[in-house]
Every structure is written in C-alpha cells, then in structure tokens.
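Following this line, the structures themselves.
Nothing in this text is a laboratory measurement; each read-out follows from the coordinates by a stated rule. These numbers were taken from a predicted model, which means no experiment stands behind them. Cβ atoms are built from the backbone, for glycine too; each structure is taken alone.
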Structure P
Amino acid sequence: MKHLVLGGIRSGKSAFAQEQVAQLGKPVCYVATSQVWDDDMEKRVQLHKENRPSEWRVIEEPLALASVLESLNSPEQAVIVECFTLWLTNLLCLEDEARLAEEKSALLKVVENFQGDLVLVSSEVGLGIIPMNALARRFADEAGEMNQTLAKLTNRVTFVAAGLPMPLKSHP
C-alpha cells in the first residue's frame, strides 16, 4: 500500500498519516525531512516527536530521501515520510538544479518500486493566491508537480482539512 496524505498547515494530516501507518501492524520507520532553522521550527519538530510512538524507528534525512527509502524497501516494513514539501524546500535552498533534478528522479523511482507500506505526507500549497516572489512561486510549482506525480504513483490519496480526511483516490 502506498498512500499520499495531503493537507495544509495544522490540517491534521500528520495525525491522520500516523494513524494509517500505525494500523498496519508492521514495524514503523518514520523518516523526517525537516531541518531546524529557527525557534519556531524547533517547537514544531518537538511537537511531532511528542506525538509519535516512541517505539518507531526515526531517520532524519533532509536531502537524500531516495537512498533512505531504498534502504527501507521491504514488504515487512511500514514507512512514513514527513514531509515532502520540507524536503523540497531543503533542496531548493541548495540552489543546485542538478542535485534537485537528481534527487527528484531518484525519489520517484523508489516510490514507484517500493515493496513495503509507504505513507507519504505532503503539504497542499496550491489553494492560495500566486506568491509574490520568484522563489515562492517556484516552490509552489515544484510542490504541485511533485504532489501530482506522487498521486499517480500511490494507491490511495487523502486530503485532510480541519482534521477531516477526505479520500481523493482509493485503489486496492
């Protein structure tokens, strides 16, 4: 099962995704992509740590997500990745177009061929106005394209708003 969970900030997407992966009855690996840039982000990361089961294995990887997922590619494994938009932000901040293209391509191949259960969390950023600056527009475009591609590669897609999950795609 591959499941993409989308939502906005504080939409409840993380809690929903964690519930989904916990119900699978397999060992869980939580792959965290965030980096702590300031005090607010440190608080957000701490809240996520407090809200997930302590027995879950945690891997923190802000850039080389494909290689981490490849190392976890097993039918006996359940993996949750949080989150794709933070991973994308990390790559965009490098200002290395070749690395961005390489990491995206590698990631999509791993997701497509993943044999275990995979729950992917990503922010839906396309519901607001077009951003004023070029980097923000680039981020929104890249995130939108990534979410569309991930939706094609997954069996299930759920949009979460106000803590309410709304199925967008559900295939066995």
Structure Q
Amino acid sequence: MTGHPHVRSRTELRRQRRQRTHTCWDHLFIAPLWPMHEANLGTLLRTCDAVGACLVVPRGRRWDEPLARGDTLRMRSCVHRAADPLSWLAHQRGLGTRVLAVELAEGAVRLGDLPAARERTVVLLGHERDGVPDEAMAMADLAVEIPMVGTGLSLNVAVAGSLVAYRLAGML
C-alpha cells in the first residue's frame, strides 16, 4: 500500500502529551554540572522537557539568563541547582541513585547498548574540553561512550546529553 504519512496537527500532538507542566519527575536527571558554554543549558532544558527528565545545573546567577533564553516553552521546567556538584552527587549516591558519566573511559558502554533507565538515574555531563572530573568519575557506576567515526573526540555537550537522555528515556 502506498500513501503519504499523516502529519499530526498541533492540536493532535497537544492531546497526546502532558496536559500540564511538572515540578519534578524524580527519575531521570541530566546533569551538566561543569558546563563550558552556557548556551548548551537551554538546549538541554528543552530536551529534558521532551523526555520527562529534570535538569541539574550549578548554582549561580551566571546560569539564569541562558536557561531563561533556552526555555522557549515558556513553562515552568524542572531545574535543580547544585551549590557544590560533588556534594550533590554524593547525596544522590546516598539515595541509591545510579550515576552514569558520558565520558571516554576504559570499559565504557556504547550508547547503542545502553538500556532504558529503570531506576532513579543521574547522567553526568562534563566540561567540553576537560570532561567529567576524576572525583565525579569515581562516583559513577558506569561510563557511556557515544561512538564517532569523524575526526572529533567528542560531541557538543547539549547534543551528547540529548542523545543519552532519549536513550535512557526509552525513546531512541
């Protein structure tokens, strides 16, 4: 049978999705705790909304403007602020949260082999030049590698975080 795919209208899409914003999904946290470029936070905020995750950013006014600029949904999004990223991460570990670091590391799991998150999970995203700090890597349960065939060593943190978020949400 040949035919054209049905393009859903905005009204149809809205009916199928969340009717109101959330305060906290309390299941999947995307944590760019050492961002190099503020603009990436707005992109990650939008991805978090799309997959039902919360965004965790360092505390500080420096991050307010990029988050506001990137929040094109104009709704309250779930953003947590970490005054001290390593202390916040240790607290999460104490709650039994699974910690995944997106990093090139020995024994890293390829993104395509990563199953959807079935438990409370934090995804650590490091500084684009320096990666995830060693102290945070020591708290990670698993490293996730995004395979690449090009000449670059890594992706933009917003792209990498978005790919992993979709995979963990079971949407990719």
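Assign the value 27, calculated as relative contact order in percent (Cα under 8 Å, 6 or more apart), to the correct structure from P, Q.
It must be structure Q, since only it matches.
Thinking of P, Q, which structure, once helix-only ellipticity at 222 nm (-39500 (n - 2.57) for each DSSP H run of 4 or more, over all residues; to 500) is computed, gives back -8500?
Structure Q accounts for this read-out.
Just checking, which of P, Q has the largest value of distance in nm of label points 7 Å out along Cα→Cβ at positions 63 and 103?
Q
So distance in nm of label points 7 Å out along Cα→Cβ at positions 127 and 143, computed for just one structure, reads 1.2; which one of P, Q is that?
P
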